Structure 1
Amino acid sequence: MDATRSSLSLTELQQNLGDFVRKVASDREPVLVTSDEGSAIVLQSAKTYQEMTDRLEYLECVAAIRQGVADVQAGRTRPAREAFAELEEKLGLQD
């Protein structure tokens, strides 16, 4: 999606808010809202926003898994018991 493809001024948005909200919700395309200073906000549907944040969360998980695999392959690991013992000591949780 290219938010710059469809744009309107802040004044236009204020004058026709209901129309633009319905259009964005039905078209599922974002709209760039500009002010005198330049780009101000992007108006998008709640469903599109949720889908975008879900995809971002998924990609962040994939990146973390890839980093973990790379760490294992490079030998940057240690036994879990050792790591937990260190954490317990740092946090003062030892018996």
Structure 2
Amino acid sequence: MILEIADLRVDASQAGAFEAALQRGVETVIAHSAGFKGYKLNRSIESPGRYVLTIFWLTLEDHTVGFRGSDAFTAWRAIVGPFFLSPPVVEHFELVGKTA
């Protein structure tokens, strides 16, 4: 399983609209992509307008090739992209340890 972490910056005054748009985008677009296994969205307490989006993918290629190379990515960005103050910073992680 691969964890995609996206650091997102939006106008704090648009937080509610952004959160609703992101949920809609995940449920109507990303959730139907091959390899999608779930997501979480966290909002910063100290930095209004900063979010961390984590998406779980079965493989790295499910995100980088399958989703990013599809029309679904264009649809996703049309929904959430207008809220971004700067391009998201995205990295991928693999699990190397955990507790129960």
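FRET efficiency 1/(1 + (r/R0)^6) of positions 23 and 71 (r between Cβ atoms, R0 = 41 Å, to 0.05) computed as 0.30: which structure among 1, 2? The read-out was computed on structure 1.
For volume of the Cα convex hull per residue in Å³, the highest value in the series 1, 2 is held by structure 1. Have a look at 1, 2 and say which one yields -7500 for helix-only ellipticity at 222 nm (-39500 (n - 2.57) for each DSSP H run of 4 or more, over all residues; to 500), as calculated. It was calculated from structure 2.
Given a value of 47 for relative contact order in percent (Cα under 8 Å, 6 or more apart), calculated from one of 1, 2, which structure does it belong to? The read-out comes from structure 2. Source structure of the calculated read-out (distance in nm of label points 7 Å out along Cα→Cβ at positions 47 and 79, 5.4) within 1, 2: 1. The maximum of distance in nm of label points 7 Å out along Cα→Cβ at positions 39 and 63 over structures 1, 2, that is, the highest value, falls on 1.
Every number in this text was worked out from the coordinates using simple rules, so none of it is lab data. Computed from a prediction, not measured in an experiment: that's the story for all the values here. Cβ atoms are built from the backbone, for glycine too; each structure is taken alone.
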